[in-house]
Structure I
Amino acid sequence: MLGRFFDKIKEGLSKTRDAMHDKIAAVVPIGGRVDDETLDEIEAILIQSDIGLETSSEIIEELRRAVREEKISDGPEGVMRLLQERLAAAVALGEDGALPMGSAPLPGAPFVVLVVGVNGAGKTTTVGKLAKQYADAGKTVIVAACDTFRAGAVAQLDVWAERAGVDIVRAQQGADPAAVAFDALAAAKHRGVDVLLVDTAGRLQNKTNLMEELKKIRRSLAKQDPQAPHETLLVLDATNGQNALSQAREFNQTTELTGLALTKLDGTAKGGIVVALRKEMDLPVKLIGVGEGVDDLQPFDGEDFARALFER
């Protein structure tokens with residue numbers, strides 16, 4: 001099972017791997033010297049993959065030191081090994097912890113996950129896939145349709161709820177999203193449900209009134225459970241590259257994010273944004289999307305991520 005999951009991640013990151021591994025292998029030929037010019041070329045490749053200037057520079061300095069101290073041999077193998085190790089360390093979850101999935105104990109009763117992000121990032125799809133995965137793990141689930149603005153948003157979540165075999169709390173278009181969230185948590189507590197997933201309307205990070213609405217949703221949840229939401233996940237489209245970083249900054253100021261869900265990694269050659277987000281935001285990427293299927297939403301693992309970028 002674990003091997004199958006890794007294969008999905010590896011396949012999903014193929015564009016990023018091609019952009020990094022193959023280009024680096026081309027500038028560090030077998031038997032070739034790793035000199036300053038080569039290191040500059042590797043740094044440019046890392047930056048082009050959206051790893052970020054600061055992180056790329058730090059990795060290159062470690063590589064330069066390793067070459068100077070003769071800790072790696074000439075040629076691509078040692079270079080790739082060190083890069084893989086450094087990237088894995090850079091994106092490690094650390095004390096932030098992974099999103100509790102499968103049989104992992106849940107930190108709340110119910111465990112409340114608030115899902116936010118801009119239009120088109122894949123919030124509703126992420127909520128639907130999470131609902132299906134929790135239900136398949138034997139958890140009872142309610143999804144809250146708090147996107148009361150976008151036409152068809154509730155219908156889309158309805159389809160996912162039916163597919164997952166979970167309940168949905170909804171209201172008419174234009175209803176107060178905070179009231180929907182409040183009712184959903186009340187229903188979840190009354191029924192003894194394990195997980196409440198709260199889908200919210202997409203919003204641009206520079207729209208003050210909509211960002212204030214997220215604060216109102218949080219307050220409505222906290223009225224019934226001071227610890228809720230237990231997780232606030234920002235869904236980001238990986239194909240947006242560095243723009244995803246600016247979105248994360250703005251949302252984090254408003255909603256106290258606990259983690260990130262990065263979708264469409266299979267559609268970009270700039271999957272290095274995972275590293276930039278972890279390094280510059282000090283927020284863990286907890287979920288990654290590497291395809292359209294339900295199982296293509298995967299818990300993030302830093303070592304698997306780094307392996308998938310450098311293992312052919």
Structure II
Amino acid sequence: MHSHYQHLSQEEREKLAILKAQGVSLREIAKSLGRSHSSLSRELRRNAPPIHSGYYLPHKAQTRSAIRKSQAHQRLKLKNAAIRHFVLRHLQRGLSPELVAGRLPRSLSGQRISHESIYQFIYKEAPNLIPFLARAHRKRLKRWHTNKHRRSHIPQRVSITERPAVVETRRQFGHWEADTIVSRTGRAALMVMAERKSRLTKLAKLERKTAANMRAAINRRLSRYPTRLRRTLTYDNGTENTEHLKINKTLGTKSFFCQPFHSWEKGTVENIAGLVRRTYPKRTNFDTITSREVKRLEVLLNKRPRKCLGFRTPLEAIQKSGALTG
């Protein structure tokens with residue numbers, strides 16, 4: 001049965017240094033420590049000071065050994081130049097690390113790499129590639145990181161799975177989706193609402209993204225419409241939506257919430273938020289945007305033809321239906 005080799009301990013290195021300084025031979029030291037003299041010879045050669053040969057300092061040797069051990073387990077994240085070139089080229093074309101890893105074996109026969117290795121390569125060796133990632137976080141979140149709350153912070157939250165089927169069909173007016181757009185450069189935000197059938201859009205500037213401001217903005221925008229245009233509201237799980245019950249009491253609506261991290265379940269307002277971002281891209285400081293400018297953008301969006309509406313505008317769609325006056 002073969003015994004496993006163990007590296008010298010701090011205590012063994014200190015004894016080696018003392019006995020060596022006393023002039024004891026290497027073979028005698030090896031017997032005293034229960035080690036082979038070749039192991040001690042290798043220790044003196046590898047972990048002695050790089051400049052002053054002949055000296056052996058145990059604490060320095062321990063540090064050098066620890067560094068060498070940690071570096072020994074580090075492998076190149078991208079195994080060769082061909083893989084590196086492939087990953088760089090396709091990341092810059094807009095593919096995600098998952099897509100790059102999936103396409104690699106089709107282009108380079110016999111070559112494989114995991115998407116996790118690509119992420120590690122980007123964040124440890126090539127941070128200049130971070131902007132090509134979909135989220136482009138400057139510091140990578142820990143694996144399995146989640147912002148999911150253990151308990152819902154939204155009172156009497158009703159899941160979107162319980163929303164009436166008629167909402168999904170878009171055959172009835174009065175079903176709205178709500179969202180907010182924020183910026184890292186300011187404290188103000190934009191409230192975005194969309195009516196699912198007509199795509200009618202409502203925008204409002206929020207001085208702060210708070211539940212009270214969100215409630216006031218929604219009430220102000222929808223209270224002017226008849227009750228047939230105020231049926232349901234679908235939200236995400238942000239804290240700005242915690243006063244939804246007060247909104248329901250004022251407007252006579254019912255509220256529903258997307259599953260956590262399923263913002264695509266309110267795709268109508270997400271699509272319109274993307275249109276808003278064309279005018280106000282990320283890093284726009286909404287503190288500097290006036291309510292008049294926001295209203296102007298709202299008018300433009302409601303006069304924008306939509307393919308899904310037969311190239312009519314949202315205003316034309318809702319006016320032609322008579323939902324505003326009928």
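Nothing in this text is a laboratory measurement; each read-out follows from the coordinates by a stated rule. As the structure is a computational prediction, the values presented were derived from the model and not from experiment. Cβ atoms are built from the backbone, for glycine too; each structure is taken alone.
Quick notes on this one:
- Entry that produces 34, 51, 15, 1 once P(r) over Cα pairs in 20 Å bins from 0, in percent is calculated, selected from I, II: I
- With distance in nm of label points 7 Å out along Cα→Cβ at positions 167 and 271 derived as 1.8, matching label from I, II: II
- Comparing distance in nm of label points 7 Å out along Cα→Cβ at positions 223 and 247 across structures I, II, the highest value is found for I.
- Structure (I, II) behind the derived value 0.99 of Cα Rg over 2.2 N^0.38 Å, for residues 7-46 alone: II
- Computed 21, 16, 14 for semi-axes √(5λ) of the Cα gyration tensor in Å, for residues 183-286 alone - originating structure among I, II: II
- Structure from which 12 was derived, relative contact order in percent (Cα under 8 Å, 6 or more apart), options I, II: II
- Source structure of the calculated read-out (Cα extents along the principal axes in Å, for residues 127-302 alone, 44, 36, 31) within I, II: I.
- Origin of the derived value -15000 (helix-only ellipticity at 222 nm (-39500 (n - 2.57) for each DSSP H run of 4 or more, over all residues; to 500); candidates I, II): I
- Read-out mean count of other Cβ atoms within 10 Å over residues 15-22, computed value 18.8, structure in I, II: I
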